[in-house]
Structure I
């Protein structure tokens, strides 16, 4: 029963992701530098990020704890990689944000929270209960090795890029400046590039339909937003480096 429901949810979720990609060609989510009125009540950005991202930790961890694969080494590795990203995103990153009392719409927080509940369920139940169990031989499979390297490399790029962006502001400063250094020499949004590489790695190392769907969702969300960031930089800063692409080095 659950397996059939899970399959239908996964297909529907992929369709929603495709529709979101189309919508985001015409609409930029109203938070961060793209904040604007008209999206209802707002919440302090730090609290919004914690509420929005925490379900990814709670739901995925709950799926692991309810499964009979808690002692499987491969399942534990999936859990640790997931938590490496989402504990930082939910419980570390929000408290390191600069920008004083910047706020986000509650509607954006609610949409992000809903995404993480559904995605956490699809990833967790697929990997720990409904999908095939992976024996320890999976650790030597090229898909796991390549996927793990991509995941960790993307994570490193994402964290480094976030650190460079934080370094542009003093506490309480809300102004924007051109970031330089590391992957910013190639693209305007290397933090997004890092996430894309991370979740591509996740799709490969888990070799799962849910992992692939998550990567496609990530691209559907971050590629249009990176394009909006890139356009915003070029409009705001006349001396913005012309050689930079938006998110994919040398291409886009």
Structure II
């Protein structure tokens, strides 16, 4: 459940929209204020509903979550989600992790000064495993002032499944226009429901009632879309 600064309760609406016809394929309403735990569940339900072995999903960076992306990849769901830049160093104007290139063949990172950061140790943090890398060349590096405020070295932390995230990042970079496509797909149904159907807010209260209300809203939207796509006779024929 999300709370505005005035303390008003709101609901988090989730939709999956197909690329070809702009139909709402799957929908849900949750009490969670953030989207970053919704990606896998929505994608998996869509995959099962369409009876597909594979699925391509595009989402904005609000859905970026390490575990969610990993679960999608394991389930045959190809994701396109931009990685947010959350590095503290980047925020300070220093070299963030995105400036360091991982080299799988040597299990090391190459820094902007072309030094290699080698593996030092691994650790268990909660239910996740991480590996740590650094180089002893940092103190004498000409770029150190741009890299870190640590007097010893710039340490890189790597999740054990970070290769999944790197593949997704490369996939997004290779298909930059696909993220713009997301806006055209997802915002079209929301705009129609809000403005053409005059449903700018929920009339019901309580999660289950709101779920039912939004389910009816998306059904009405899909029926109108189907009428526009195949016509009245086509829709009746498909139902018989």
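Where a number appears in this text, it was derived from the coordinates with a stated rule and is not lab data. Fair warning: this is a prediction, and the values are worked out from it, not measured in the lab. Cβ atoms are built from the backbone, for glycine too; each structure is taken alone.
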For 0.75 (FRET efficiency 1/(1 + (r/R0)^6) of positions 40 and 104 (r between Cβ atoms, R0 = 30 Å, to 0.05), calculated) the corresponding structure among I, II:
II
Check the numbers for Cα Rg over 2.2 N^0.38 Å, for residues 16-79 alone across I, II and tell me which is largest.
I
Out of I, II, which structure matches 0.35 when FRET efficiency 1/(1 + (r/R0)^6) of positions 96 and 200 (r between Cβ atoms, R0 = 35 Å, to 0.05) is calculated?
II
When mean count of other Cβ atoms within 10 Å over residues 48-55 is computed for each of I, II, the largest belongs to:
I
Just checking, which of I, II has the largest value of mean count of other Cβ atoms within 10 Å over residues 144-151?
I
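Comparing percent of Cα pairs over 32 Å apart across structures I, II, which is largest?
II
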Determine which structure produced the value -20500 for helix-only ellipticity at 222 nm (-39500 (n - 2.57) for each DSSP H run of 4 or more, over all residues; to 500), calculated from the coordinates; the candidates are I, II.
I
Among the shown structures I, II, from which was the value 24 of relative contact order in percent (Cα under 8 Å, 6 or more apart) calculated?
I
